[in-house]
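Just below sit the structures, each encoded as C-alpha cells.
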Structure 1
Amino acid sequence: MNEALLENYARAPLRIISGDGCYLTDDRGRRYLDAIAGIAVCALGHSHPQISDAVASQARRLVHASNLYFHEPAGELARELTRRSGFARAFFCNSGTEANEAAIKLARKLAFRAGELTRTTILACSGAFHGRTLGALAATANESYKVGFGPLAGNFEFTPFNDISALERRIDERVAAFIVEPVQGESGVHPASDAFLPKARELCSARGALLVFDEIQCGMGRLGDLFAFQSFGVRPDVVTMAKALGNGLPIGAMLVTEAAAGGLQPGDHGSTFGGSPVSAAAALAHLRVRDALDLDRHVRAVGAHALEGLQALAREYPELFEAPRGRGLLLGLPVRAPYEATAFAAHLRERLVLVGTAAGNTLRFAPPLIVSRSEIDFLLEVLHAAAAGMLAADAK
C-alpha cells in the first residue's frame with residue numbers, strides 16, 4: 001500500500017485511518033473490533049480523550065529537554081511507578097527492547113563492580129522473546145529471528161521454560177541475570193507454572209544472580225494487576241516494561257531495587273529521548289485513568305469470561321482448536337494443523353475483527369483492557385461463525 005516503506009513487515013492489506021476505544025476504522029469506512037490493541041499496547045483503547053489531552057497539553061509546554069536536566073513529568077512518573085511497585089529507581093527509554101538492553105547491561109555491570117568478573121552469562125528461557133536489537137536478540141530463543149544477523153553477543157544461554165530441574169542446573173556462579181516473561185506472548189501465550197517463578201526467585205537469591213521479569217507484554221494490568229509480578233506473588237530484582245505504559249506513545253522503563261541500582265552509574269548507559277516529557281505525560285494519564293476505572297477488577301472478570309468462551313469454542317470444534325491458554329486479557333487459542341492461525345486471522349478480519357497470531361500456530365488475543373463483556377461476546381460469535389464456515393467449506 002506504500003511503496004516507500006521498507007518491506008520488513010508482513011502487513012495485512014488494511015489502511016487504518018482512525019481509532020476510537022476498542023475500534024479501528026479503515027480508509028473504506030469499515031469499523032473493526034480490535035482484539036490485539038496494537039500488540040497489547042492500547043490498554044485504554046484508541047484515542048482516549050484524557051491521554052490525548054495530556055499529550056497535547058504537555059506538547060504545548062515542553063516536548064524535549066534531554067536527560068542533561070531534571071524535568072517533569074518524567075520525575076513524577078518515576079515516583080508513581082516506584083510507589084506503586086515498591087521498587088527504588090526507574091530508568092526510562094523508548095521501547096521494550098531498550099528496557100531489556102538496559103537490564104542486561106545493568107546485570108553485567110553490577111557483577112563487574114562487585115569484582116565478579118566471570119559472572120557474565122544472561123540466562124533466558126526457551127520460547128523467550130526479549131527484543132530485536134542485537135543484545136536483546138541474543139536473549140531471544142527464536143532462531144528464525146537470528147538468521148543472517150550473527151555473530152550475536154556472547155554468553156547468552158537458554159533453559160526450558162517451566163522446567164525447575166533444568167533451572168536448578170543452569171543458575172550458577174556464572175549467571176549475572178535470569179530474564180523471564182511471567183507469561184510468554186510470542187511463543188504462543190504460555191504462562192509460567194505456579195512453581196517456576198518462586199523457584200527462580202529462590203535460586204537467584206541463593207546463587208547471586210539478578211532475577212529480571214520482562215513484563216513488556218504481560219504487564220501494565222494485562223493479567224489483572226498493574227504488574228505481572230503481583231499476579232504471581234514473586235518479586236524480582238528488575239522489571240522491564242513498555243508497550244501499554246504510554247498507551248501508544250513510545251516509552252519503556254526499567255524498575256530496579258536499591259541493591260541493583262548501583263550497577264549503572266553516570267556515563268554507563270543513556271537514552272537521548274528516554275523519558276520524553278510527552279510520552280511520560282501519556283503514561284501518567286494512563287495511570288490516573290486506570291485508577292478511576294478500577295481496571296484490575298474489570299480485567300479479571302472480563303478475562304475470565306473470555307477464557308470460558310474460548311474453552312467452550314475449543315470443546316465445540318476439537319478438530320480446529322486445542323485448549324486455550326493465558327491469564328487475564330492475554331489469551332491464546334492454538335489452531336490444529338492443517339488449519340493455519342494466519343488464515344483464520346484473515347477470516348476474522350473479513351468479519352471485522354482483528355486478532356494477532358503467535359508461535360505454535362496460535363491465535364493471540366490482547367484487546368484493550370477496557371473491552372466490555374458484550375464486545376467479548378461479539379468476538380466469540382465471530383470466532384464461532386468463522387470456525388463453522390471453515391469446516392463447512394472443507395466439507396464441500
Structure 2
Amino acid sequence: MSALPVLPMLSVVHQEDDDGAAPALLPVYKQPDVVFVRGEGVELFEASGRAYLDLTSGIGVNALGYGDAGIESAARRAFATGLVHASNLFRTDPARELAEALVARSFAEHVFFCNSGAEANEAAFKFARRWARRAGDDGRHAIIALRGAFHGRLFASLAATDRPEYRAPFTPLAGGIAIHERDTDELERALATGTVAAVIAEPVQGEGGVRVLDPGFLAALRALTSRHGAALIFDEVQCGLGRTGYLFAHERAGVTPDLMTLAKPLAGGLPMGAVLMTKEIASAIRPGDHGSTFGGGPVVSSVARHVLDRVSDPALLKHVREGGEWLGGELRALAERTGRVRAVRGAGFMWGLDVMEPAAAVVARARERGLLLCGAGEYTLRLLPPLVAQRADLARGLARLEEALA
C-alpha cells in the first residue's frame with residue numbers, strides 16, 4: 001500500500017494584537033479598540049459604562065434598537081418549545097406563519113428563507129435563471145447589476161458588486177454577471193440581446209454611497225425587463241423593512257418587482273435572509289433546485305414575525321418618514337454651516353454625506369465623542385439610526401457629528 005503524500009503546510013499571516021499575540025478571530029474587519037458588552041435603546045456600552053449613541057444600527061440590522069422586549073419575549077417562547085432546529089426536511093409553524101405574513105404584506109406569493117443578504121441574492125439569481133430557462137432556452141442566463149451596486153461577498157453576489165477592491169483578489173468570479181451604468185439606453189441594448197435572465201437593483205444603494213434611485217428610473221427598469229422577458233429583482237437587504245419610512249423601499253416609487261431580497265433587520269439581529277417572489281417565478285422551481293439547512297428555523301422565524309409586525313406598524317413608518325424629513329433638513333443645514341460636506345442624500349432613516357476628507361477619519365473622531373457612524377465609500381459617511389430613535393436622539397447625534405466634522 002503506497003504512503004499518503006505529504007501535503008505542504010499552509011502559511012497564514014496573522015495580524016497581531018497589541019500584546020503581540022495573533023487574534024483567534026480572523027481579522028477580516030478593521031475594528032477599533034472598543035469592546036461593547038451591552039446595549040439599551042439606541043446606545044451601546046463598554047464595560048466601563050461609557051455609552052455610545054449608535055447611528056449605524058449594526059449596519060442597518062438593529063431596527064428596533066437594543067433590548068427590545070418583544071424580541072426577547074419571542075425568542076424565549078421559541079426556545080421554551082425545545083424546537084430550536086428541525087431542518088427543512090420537515091415543516092414548522094413559525095416559518096409558515098412568517099412566510100404568510102410576508103406574502104400578506106407584499107407583492108409576493110412565495111418566500112424562501114436563508115441566513116443572510118448575500119445568500120438571498122445568490123438564491124434570487126438561481127431562481128431567476130431557472131425561471132428564464134423554463135422553456136428550455138439555455139441562452140437566457142445573464143444577470144445585470146448597476147453601477148454603485150453592493151449585493152454581497154459570495155462568488156455570484158460579489159460579481160454583481162461594484163467594488164473593484166473587493167472583487168480583484170478573488171477572480172475569476174461567477175460568470176454571466178455584468179455591471180452596467182444606470183442608463184436606460186445602455187440597459188435597453190443589453191436586454192435586447194435576449195440573453196438576460198434578470199436585472200437586480202437596490203432602490204436605495206447603501207454601500208454605494210446612499211444613492212436613492214429615481215422613481216422614474218425604477219419604472220423604466222420595470223418596463224424594460226417586462227418588454228424583454230427578464231425578471232426584475234429588488235435588493236432591499238439594507239433599504240427595506242421600514243428603513244425609508246415605507247415597509248418596502250420600492251413602494252415609494254410605485255414599482256413592483258418579480259423578486260425581492262431581504263435580510264439585515266428581518267430577525268432582529270439573528271441571522272436571516274429571505275427571497276420573496278411571484279407565483280410565476282416560483283412555478284419554475286423544483287424540489288432539489290435550492291435549499292438551506294438553517295433557513296427559516298423556528299427561533300429566528302419567531303423573532304422575525306415580531307420584527308415584521310413592528311416595522312409594519314403605520315405609526316412607526318410615519319415616525320420614520322417624518323423623522324427622516326426632519327433629519328434630511330438638519331443634515332443639509334449642517335452641511336451649510338460647516339462647509340465640510342459636499343452632498344447630502346437619503347430617505348427616511350438612511351442618509352449619506354459626502355465629506356471633504358476620508359470618511360474613516362470623521363468616523364474615528366465621532367467615536368471619540370461617543371457617536372457611532374459608518375462609511376459608504378471612501379468619502380461618504382452613512383447614517384442608519386434605529387427606526388425607534390427619537391428626534392432628541394438624532395439631535396444629540398447631529399451635535400456630535402458637527403463637532404467631528406469641525
Out of 1, 2, choose the structure whose coordinates give Cα extents along the principal axes in Å equal to 70, 54, 44 when calculated. 1
Quick check: 0.05 is what I get for FRET efficiency 1/(1 + (r/R0)^6) of positions 238 and 374 (r between Cβ atoms, R0 = 25 Å, to 0.05), calculated from one of 1, 2. Which structure matches? 1
Can you tell which of 1, 2 yields 2.0 when distance in nm of label points 7 Å out along Cα→Cβ at positions 94 and 366 is derived from it? 1
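All of the numbers you see were taken from the coordinates with simple rules; none came from a lab. These figures come from a predicted structure and were not determined experimentally. Cβ atoms are built from the backbone, for glycine too; each structure is taken alone.
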